[in-house]
Structure 1
Amino acid sequence: MKVLFIGGTGNISRTVSSLAVARGTDLFLLNRGLRADSIPGARTIVGDVGAMRTNSDLLGHTWDAVVNWIAFTEQDVRRDIELFAGKTKQYIFISSASAYQKPPSHPIVTESTPLVNPFWQYSRDKIACELRLMAEHRATGFPVTIVRPSLTYDTVIPVAMGGWTEYTIVDRIRKGLRIIVHGDGSSLWTITHADDFAAGFLGLLGHQQAIGHAFHITSDEVLTWDQIYQAIADAVGCTPNIVHIPSEFLGRYDAHLRGALLGDKAHSIIFDNTKIKRFVPGFTATIPFNTGIRRTIRWFEADPARMVVRQTTHDFFDRILADYDRAVRVPPQ
């Protein structure tokens with residue numbers, strides 16, 4: 001199977017790329033060629049995604065599947081429709097589970113849960129992409145499949161504040177500094193390891209019956225946010241010094257944080273994975289968070305250059321904590 005990944009070397013897509021090659025996929029990656037750590041066995045087409053219409057190395061190909069990992073706006077997918085209509089048997093758009101209704105009217109999320117997010121422009125843009133692609137599918141048969149990852153990790157620390165590509169949250173936990181958990185820490189969430197996501201995703205790649213459908217691919221493990229932070233602390237042998245702060249209070253400080261909390265992580269969500277399991281028989285997530293996060297921490301600590309601790313992030317935490325202490329009249333700790 002001849003497949004093009006637009007992107008393909010990010011947090012989720014690198015894992016999918018490596019597994020695809022291992023399974024014998026003839027994989028091409030379209031990217032700017034800036035990452036030194038290429039995917040062994042994959043072929044790279046060097047180019048900027050914005051200039052795909054004029055990339056001679058790209059235009060001569062036809063594909064069994066094209067996956068765009070880095071399309072974020074309706075303009076992006078309109079360009080892809082123009083470029084790949086008639087040149088691929090399947091086009092997979094990577095959307096986001098944050099597109100699902102917020103706040104949810106029901107905590108169990110299926111692929112038919114409404115798509116509406118008044119809090120986060122990122123999510124609204126993903127919704128607009130989905131609507132454009134499905135309209136094209138209905139009108140012309142454009143062979144789209146939509147995949148909605150939720151919080152998926154491998155070489156990132158999947159928390160709302162102080163983590164992701166930096167090590168600051170672990171630094172605070174190790175030093176016994178206070179860390180912020182939104183809400184009261186009891187809301188429910190699902191975190192998925194990229195290895196598990198990849199297994200489900202590759203089952204959809206080239207799947208004729210997946211055309212015209214949308215899927216989320218997540219773990220079935222459901223944790224509270226306190227349990228998530230406790231698992232990170234356990235991974236480094238420490239006890240987390242948690243301060244619970246309302247999401248609405250936190251959202252005052254940063255528009256992106258407001259979107260990521262009120263438009264996503266502040267709500268209890270339980271994903272029903274029946275559909276992906278029906279289309280990909282045998283798929284099940286097998287890596288619990290307390291195991292996967294230990295792997296992630298080991299990856300960070302294997303190279304000191306990865307253990308980025310940002311003073312600006314420490315300062316951001318401390319400013320919010322000081323403001324909250326004053327607001328609730330808690331003596332400084």
Structure 2
Amino acid sequence: MPDQFMDIPGTETNEKAAVEFKRLVVIGGGSMGRAIVVSAVRHGIEVLLIEKNETTLKQSLQEISDSLDREIARWALTESEKKVLLSSIKGVVEFSEITDEQFLIEALPENLELKKSVFREIDKICLPEAVFVTNTSTLSITELASATDRPDRVIGMHFLNPDREVRLIEIVKGLKTSEDTFRRAVAFAEKLERTAIEVFETPGYVTTRVMMPLVNSAIEVLMEGVATAEDIDTAICIGYELNRGPLAMADVIGLDQVLTWLETLFHDLGDPKYRPCPMLRMLVRAGHLGVKTGKGFFQYDEDGHMIPGSGQTTATKRLIK
């Protein structure tokens with residue numbers, strides 16, 4: 001077995017051996033893909049980042065560099081540490097660059113057919129024992145696994161956003177996911193110093209299924225003019241001792257992503273509480289997607305920090321402003 005992903009001899013306990021990670025493949029350099037890459041290299045794992053073309057790859061690598069520069073500006077990182085981290089990332093645009101890596105994470109948009117097509121492609125070239133991980137919050141692991149000849153080696157890992165703040169990973173089993181695959185996913189989560197929970201496949205898993213009705217209800221309250229975005233989030237944060245209100249949380253996730261999750265849950269479960277609020281649809285159509293566009297339920301500066309008082313406008317002004 002290649003040395004970048006191996007059971008360490010002599011450490012087995014109750015048939016579970018420790019796992020060592022040296023190299024990792026991440027497919028997709030969007031916001032979550034980049035977060036996974038940075039988290040991995042921080043923990044001593046080399047990363048092969050695969051993007052769809054040279055333009056997108058250049059942009060993804062630049063975003064990673066810029067995020068590290070922001071940490072340098074906050075005295076949270078040094079220039080030499082940044083160079084070390086970047087030296088552990090290799091960016092490519094061809095699946096043929098995959099060699100003997102045995103842990104691959106797909107971090108593409110929440111599109112079932114797109115993810116299945118990627119799994120079909122890499123299934124042809126990866127080692128039989130390689131584990132395929134999908135970073136998804138709503139999609140069926142079993143259906144994704146059906147696109148491969150290794151359904152027992154396919155598993156879901158839902159990394160929550162923002163990755164640096166949320167220390168939880170939902171590890172989602174499909175119907176055919178093996179215990180060995182689950183064990184390896186847990187070991188990877190622990191390598192990243194995350195808390196892992198075991199989830200059996202169901203639409204939305206735990207966090208998305210529980211939190212989306214809260215977010216949707218908060219948007220409805222805002223749309224009805226009951227209170228401002230700032231006051232709604234203040235009420236929920238203080239009243240229920242949460243670190244971030246549902247509207248600010250939606251902005252961080254991305255309103256387009258929230259809409260996709262709600263549509264998927266509503267389609268799969270048929271429960272009206274997941275029917276997306278009309279105001280959410282209007283904001284997405286207007287391109288007000290939250291932190292990544294600088295405007296959502298609140299407004300944000302170029303570093304992604306919320307502008308004080310920006311959540312005090314009424315729902316109507318928010319949509320036409």
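Read-outs: derived from the displayed coordinates by stated rules, not from any lab. What you see is a predicted model; the values in this text were computed from it and never measured. Cβ atoms are built from the backbone, for glycine too; each structure is taken alone.
In table form, for the structure just shown:
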item: Computed -13000 for helix-only ellipticity at 222 nm (-39500 (n - 2.57) for each DSSP H run of 4 or more, over all residues; to 500) - originating structure among 1, 2; result: 2
item: Source structure (of 1, 2) for distance in nm of label points 7 Å out along Cα→Cβ at positions 195 and 243, computed value 3.7; result: 1
item: Among 1, 2, which structure scores highest (criterion: distance in nm of label points 7 Å out along Cα→Cβ at positions 155 and 283); result: 2
item: When relative contact order in percent (Cα under 8 Å, 6 or more apart) is computed for each of 1, 2, the largest belongs to; result: 1
item: Parent structure of the calculated result 1.00, given that FRET efficiency 1/(1 + (r/R0)^6) of positions 99 and 267 (r between Cβ atoms, R0 = 25 Å, to 0.05) is the read-out and 1, 2 the choices; result: 1
